[in-house]
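**Q** Listed below are the structures to be examined.
A short reminder: the numbers here are calculations on the coordinates, not readings from a lab. Keep in mind the model is a prediction, meaning the values are calculated, not measured. Cβ atoms are built from the backbone, for glycine too; each structure is taken alone.
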Structure I
Amino acid sequence: MRRSIVAAAVAVALSCGLASASPHSQIEFWTISLQPFFTTYIQGLLGRYERLHPGMSVRWIDIQPQAVDQKLLAAIAGGVSPDVVNLNTESMIRMAQAHALVDMDGAVPASAQSRYFPNIWASLRVGGRAYGIPWYVVPDVLAYNTTLFQRAGLDPARPPATSDAFIRDAMQIKQRAGVYGFMPNVDGIRFLKVFQEEGLPILSADHHRAVFDGPAYVALLARYVELFTHGMFPDDTLRRGYLGATERYAAGQLAMLTTGPQFLLRVRSDSPDVYHDTAVAPAPLGGGRVLDLPTMDLAVPHASRHRPEAVDFALYITNDENQLAFSHLVVIFPSTRAAAADPYFTRAGPSPEERARVVAARELGLARDLTVVVPQSDDLFRLFREAVETAFYGRMTPQQALAWAVKEWNARL
């Protein structure tokens, strides 16, 4: 329904014609939850842009995450679309599938595209075309408790580098130290990303069929179901997910956690003893040698009245200098290669969060947003979640659960 509304609204906007920029034009720029903490930073960006572009002004509107999709739909339908809007990948996919966004592969020159990590730029492609410009990203690192490692007979200087080693170490920690080694990312639809991190595609090459019911997929799901059945990770993992994992780690009841570096600041504040025992390493790699990288991007709606200026403004917001400055204010990472090569991201300091910054920056070249691009995504993701839960709770075998989910997906694809 949302895609139909967007498509209709875009058609109306296009049929009315798009006005060209006047000598005194205003761009409307939407962000997500940046006020009040980053008001000074954004206002500084806008002021510099306006000085560089006489006759252009920028109206900034900040929106809460849960309201972005609804407000954007309403604005497009009402003929008052923003010119540049901050979206996460899932929202960008929905809007792109409804043909509501400008094709950035066509709008952005190759020389400008080359500033960004190619794997991150490719993450924003739908049907082979990119519909967003990458802004900031947050890679995961492995945080681990060195005291619990030692208690389990593991060497803190040799953290797990692969997903197989991650599981083996977690089992040893549970068996020898009496605490959970990990809470794997298997809740909700995150198993779609587990498959991809192991090099297993979700869709056929033409994206017309789901393919996640083969022997390798079944074996991987069965492995985690067995770990769950034997108590190798907590009963509430499927229900509480990442939030439950962070709480256990901060309480000293979880030995390893894949997390964004910003979490370490919370540990430093709330759990100084655990913070003292925390070391940081690269997130363990699966067989696909790729890590999930949630990406925030800037998109230009088709209904923008100032499309060329909007694309130029989005490139300005995401340039090397501005991304680097933003990264100094909050624990985020740039999507441009030059900014990520700055000494701020290459010289490790003594604290866990400083080491995490260097580790995470090194991961940017092999990470990408693994959000699955499918029509009717809400419905398909709900079916996948139900299938995974039926397998974990023993109502179907892993093979039955995945076969059922694939059948349901293919009936809709």
Structure II
Amino acid sequence: MTEANTAVEELGAEYFQDPYAVHERLRAQRPVSPVILPGGGAPVWLVTGYAEVRAALADPRLSKSPPGWDPDPDSIFGALDVHMLNSDPPDHGRLRRLVSKAFTARRVAELRPRITAITTALLDEISAEAEVDLLASFAFPLPITVICELLGIPVADRDDFRAWSASIVSNTVTPDVFMEHATSMVGYFRALLAVKRREPADDLLSALVMARDEGDGLREAELISMVFLLLVAGHETTVNLIAGGVLALLLNPAELGRLRADPSLRGAAVEELLRYTSPVNHATYRFATEPIEIGGALIGRGEPVVVALSSANRDPGRFADPDRLDLGRDSSGQLAFGYGIHYCLGAPLARLEAGIAFGALLERFGSMTLAVPFGSLRWRPSTLIHGLESLPVRLVPLSVQCHEYQDQDDDEDPEGFRGVL
């Protein structure tokens, strides 16, 4: 699949830790490069330039399935792979319409009080002055609780979902563990849908079961696959946006102080943190339906194409000084949620959850600092998402900090308190 004088580069584990540096190097050479992703496998075309990424995301000649792809609906892969993100028109539109009403801006806005209540309850569980893993105690349970309630899935099973999801998106999980977790997930969904058939409720899964059973063109494998997609995509992006966003702010204290001082920046901050952190590193695979050219690369029919969203968001040809976090930047055009017909359906929900989460953290805690050296943080071994394994932080509530300040001698400089981030 290579052109003359273009070698296939095999990417190593460093790509998990810092994909941005790899993208910067590849972009400087050419906007589309043949690589082998970490974990091995066949070469893929990795698209890294902003213009090329945007064009590829909207190109109908790039299909979401390879030529001749026809999974057995009774197999594990058939049950997990036939969702709208892996579908082309007309199936894509049919599947997306079934759930799109649940994720409109108006319907999502109606969730604000409940999301706020969940956020408050989670932060109440964090002790008055504590060192905590903010990912496990806040960034994960917030979006998983929201999506479980929306779908009608027992929140008590969220730890199982976390383990299954980690395996599904991992590049390094063994085939045996992958199949074990995928089989467990499919079995869980089948049992859950059987319950929804017997005891329908006012939730999205019950509505999908009704659509399936009333002959709305939804096959049983598509129903299971839809549940899988909504659950995994419905929390992974937001988990990694919240955790990665907090880390970015902690590493950029001037921007953290700027956001603390001006709450009106919160909307722009979410957009910039989406651009800067790109919680979805790659879009899912695409395959050329015919020979095409992208960014000067000649791609043959059936060859896989991987579009690097995080690289596009750090392309200096589109965003000036892209490796600098700037909450006042115009981040419009960032591609964290993709582009084209597969633009993330849950984008309004992710934006709302992140905005509430960042605001609540700043209002609750007067000091947030990393509890470990930055170099000790580890990123999950996935090329699909860019997410931390944990985020140990020290938190001091504003109430405690204010009390400490009031106990200071009157002649102490109050700026020592006001300057704390």
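**Q** FRET efficiency 1/(1 + (r/R0)^6) of positions 76 and 340 (r between Cβ atoms, R0 = 30 Å, to 0.05) computed as 0.55: which structure among I, II?
**A** II
**Q** Quick check: 22.3, 78 is what I get for Rg and Dmax of the Cα atoms in Å, calculated from one of I, II. Which structure matches?
**A** Numbers: I: 22.5, 71; II: 22.3, 78.
The value was obtained from structure II.
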